[in-house]
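Asks: Some structures to go through are shown next.
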Structure P
Amino acid sequence: MDSPNDAFRYLSTLAAIVEAGNFSRAADDLGVNRAAISKRVLQIEAALGTPVFSRSTRKMELTPAGRVLLDCYRRASEALDTGIEEARGTMTIVAGKVSVSCAPSLATHVVGPSLHAFATQFPKIRIHLQSLADEIERDDADIQLRITHRPPPDSAVRKLARVNWTLCASEEYLHRFGVPEHPDDLRQHKFIMPQSYQRLSTFEHRDSGALESLAPQVSLTSNIQETIFGLVQRGAGIGLLPSYLLAFQSSHRPLRSLLPAWQLLGRPPETLYAIHAPAKLLRASTRAVLDHLTALAANLGGQASFKDQA
C-alpha cells in the first residue's frame, strides 16, 4: 500500500470480505478474481506486520487489528459519502464530457442508437464514443465496455449482462440452402466464425440432454464481429455472433437464430463488464452514463441481465 488511495481501496476489500463472509463471494461482489482478493489481504498484513483475519477458526473472523482497521474504514467511508453527496447537492445541472470505449459492433448496434434518448434526458452531457483499445492500461475512456470471461483484476467493474452466442443466417441464405433443424444438418453449410472459435465442438439438446458433435466447413474467420455480421447479412454463410446483435438489429436484412432447441457448448461463458473509476469517485455525468448503459444491458434480448439475477 504505497499511497492513501491504495490503503482506502485495500481496506474496502477487507469490508467486502466481512460482508460477503468469504473470499470467493467477495471476489464476485467486487468483480475480481479470488487471487486478487488474497493478494490484497496479504499486502495489508505485510504493511501492518500482523494478521487481520484469524486462521484458527473456519469462520472469517477479524483479529483485533482487523477490527480496528474495519472500524476506521467505515468511519472514513461514511464521511466520504457525506462529502460527495454534499458536493453533488451544489450542482444544478449534470454536465460534462464522458468518453465510452467499446467494440465497433456494440457501438454500432447497441450503444450508439440509444444515445439520442439519453441526450434528450441529459442535454448538457457530451458523450465521446471511441473504439476499444487492445489493452485496458492503454484505454483512457471514462467507461470501458469489455466482453470477457475474466475481468481485469484490481479494477472497478460493473457486471452488465452475460453474453450468449448463437448461430444465425440471413433469410436469403436459408431460402437458398435450407433451414437446419438438427446439428447434423449443419455439415452441408459453410461458416463464418470468430477467429478465436474456429470449430464447433458439441451441441446439447435443451430438453433431452442429448449431445451431438460437429466439425463444420469454415470458409472465413475474423476477429472483427462487424465483418462477420455484414457477411452473414449478405448471405455468405452461417455465422456465430453474440445474441445482442440479433436483438438490436434493424429490420433491414434481419438474421434468424438457428437451432433454438440446441445449446452450443465449448465456449467459456463471457460477461459484458463496464470498467470505470471507483464508484465513490465517479463524476455525476459519468454515473448517469453508467446507469444508462446498465439499463440498456437489461434489454439485451436473449441475454441474462445481472440486474435481473440480483
Structure Q
Amino acid sequence: MFGLFGSMWRPLRHRRRGVVELKWLSARTYTTKWYPQGIDFGTWQGRRTLAVSWFRRDKTGQHLASRVTFIDLERSRHLDVALTIEGDDGELAPAQIHAGGLAWFGDRLFVAATGQGIWEFDMSESRRIRGAAARRMVGARGRGFGAVALAVVRTRVHPVPLRCSFLGRMFDTHGTSLPRVLIGEYRGDKLGRIGEFTIPGHVEGSFVSVDQSSPQIARMQGAVQWGDRRFISQSRGLQPGALWDGDGATPQRSDVPLPIGCEDLALDPEGRMLWSLGEHPWRRVVRGIPFDRLGL
C-alpha cells in the first residue's frame, strides 16, 4: 500500500445546514482540464478515507488521463494516484477513460470506464514515477506539472452488457459490504438501466448479472444500496441535484438536495454518511449527508 498521505493543499471541511462539505482549495475548483466524477469510501492505514476519481481531457474532448484522489477525512489531507495501463514492454501509459464511478473493495479498485466496461486496478502496489513519465501519466505537457507521481496499474478489463456510466456498492442493514455492485447508464432520457451484479473473483471470473431495472429517471449519475433501500443521484444542470430513494423498481424523489452538478454516490457505514460530489467548475464540492437525514 502507499506511504503517508501527502498534500500541497487541503480541502476545507465544514458543516453547512447539517451536512459535511469538503471544498477544493486549489485550481481544482475551477479547472476545465480535470473533472471529478466517481466516489467511494474505504479505510486506508486505519483512517476513514474517501476516493474521488477524475478524468482529464483536452479542448477537443479527447480523454488524456485519469486519476484517483484519496482523502483522509480526519486530517483533510489528500494523495493523488494516476490510473495506468502497462504495455507488453513494461512501459506505463495513462488510462484514457471517463472514470465515471468507483467501487473500492480492499486492494481492488473497480472503475466505470464509461462505454468500455469496468476496469480493475491493483492498489496493493504502487509505482513512483518521475519527470517526463510522470507528466505523461497525468496527461500534461511541459516541465512544470507532475514532476513526481504515484501510479496504480490496471489488472483486468471486465465487459458488462451496459454502458457502465457509474457503479456503486451494496450493503446490508448492518453496514456490511456485499460482494455485489450496481452498474448504471447515464442517458438524457428516462431509458437508462441499472443492473445488480456480483463481482468477479480475484484471479478469474466476470461480473454476473443478478437483476436489472429501468427506474425511469433521466440523467442518472450514481446508485448505491443499503438493505432494500436504493439511492440514485440525478443531475439537473445548474440546479441542485436530486436524490431518489426507494426500492429498485419504484424510487421516489427525496427532499434532500445533492450538490449542483452531482455525480456518483457512496455509502460510509462508519461515519453514517451518504457522500456525493459536484463536477461543475466553481461549484465543486464533496458533500456528506448524515444517515439520520435519510431515515437510516
Structure R
Amino acid sequence: MACHRYGLRCHIVASTTVDATMRAQLEILGATVDAMPPSQSLRLDQELRVRHVRRLLAERPDFHWMRQYHDQVHHEGYREFAELLTAALPRGPLTVVGAVGTGASTGGLARALRESGRSVRLVGIQPFGSVTFGSERFEDPEAIIAGIGSSIPFGNVRHELYDTVHWLDFRHAMAGAVGLLREHAVFAGLSTGAAHLTASWEAARDPGRLHLVLGADTGHRYAERVFTRHAEALDPAGLRPRTIASPADLRPPWSVMEWAGRAAPEAARTVEGDAPSPVPTVELLP
C-alpha cells in the first residue's frame, strides 16, 4: 500500500500463509509476488524465503531491501502512532499487549510511549517454535501464526523492553480469534486472537489498568484454516496460562513468564556488526 501510494515498485517474497485472496489484492496494487510452497513448519517457511531472497539480491543488485526485521529505523515509525494514542487515550498507566513478531510494533510503540512520560507495561506474545524468546525446542504442527515469532534471530527485538511474555499454541490463538469475533464482531487474524485472549487474562488480574490490544491483520486469510472450524474452538473463559519462572519451565499449550527486561536468549542474539540473516517479505525498487 505504501509503495502504491508513493509510486514505488514492490516485490514480495510471500509466506505460505499468504492465500490467493491476499495475493490477488497485492497484485492489483501492483506488487510482484513470489509465493513459497505450502509448509507446516515455521522454520521451513522462513528458511525457504531466506534462500529465495538471497538469490534475488545476488541477481538484482538494484533491489533495495527494507530489512524490517533488522533495521532500527523501523522502531521510529511508531512514534506518530504513539502520539495519536496519547491524544486519544485517557491518562494513566497503560499495558500494551501484542505479538512480538519483528519487535518493531510492540517495542517501538512502548518505547515511544515511555519516553513521553507514560507508565507502560509491555506484554509480548510468542508461538511455540520461535527462537525469539526461547521456545524453539517446541513445534506446533497445526498452523503457522504469521507475524508473531521467528525461527531466526531478529535484530529489531529489544528484549529488555518486555515486562511479560506469553507463549500460546495454535488452538489457544484460534480460541481467541473466534472469541473476539463472537464477543465484539471483530474479524481478525490469529496473532490478534492470541493478543485478545492474553489481554483478557491480564485485564482480569489488573482490572483497574487500561489494556491496549494491538491487532495486526484481518481474519480473511485464516477463514478456511480457522474460522470454518469455529465449532472446534475452545471456550476462552475456561483457558488459563501456566505461570513459569524460567524459559526452562516452558510448556505448551499456554505459558506466561515475567520477563522483567531480561536479555535475549543466546540463540536469539545477533552479533554486533555482523550482517543479519535476510528474511525480508517486501522489496522496494526505485
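Asks: Please state which of the structures P, Q, R yields -1000 when helix-only ellipticity at 222 nm (-39500 (n - 2.57) for each DSSP H run of 4 or more, over all residues; to 500) is computed from it.
Replies: Derived from Q, not from the others.
Asks: Continuing with the same structure: Name the one structure among P, Q, R that relative contact order in percent (Cα under 8 Å, 6 or more apart) of 21 was derived from.
Replies: Among P, Q, R, the structure yielding 21 for relative contact order in percent (Cα under 8 Å, 6 or more apart) is P.
No lab work stands behind these numbers, since they all come straight from the coordinates. These numbers come from a predicted model, not from an experiment.
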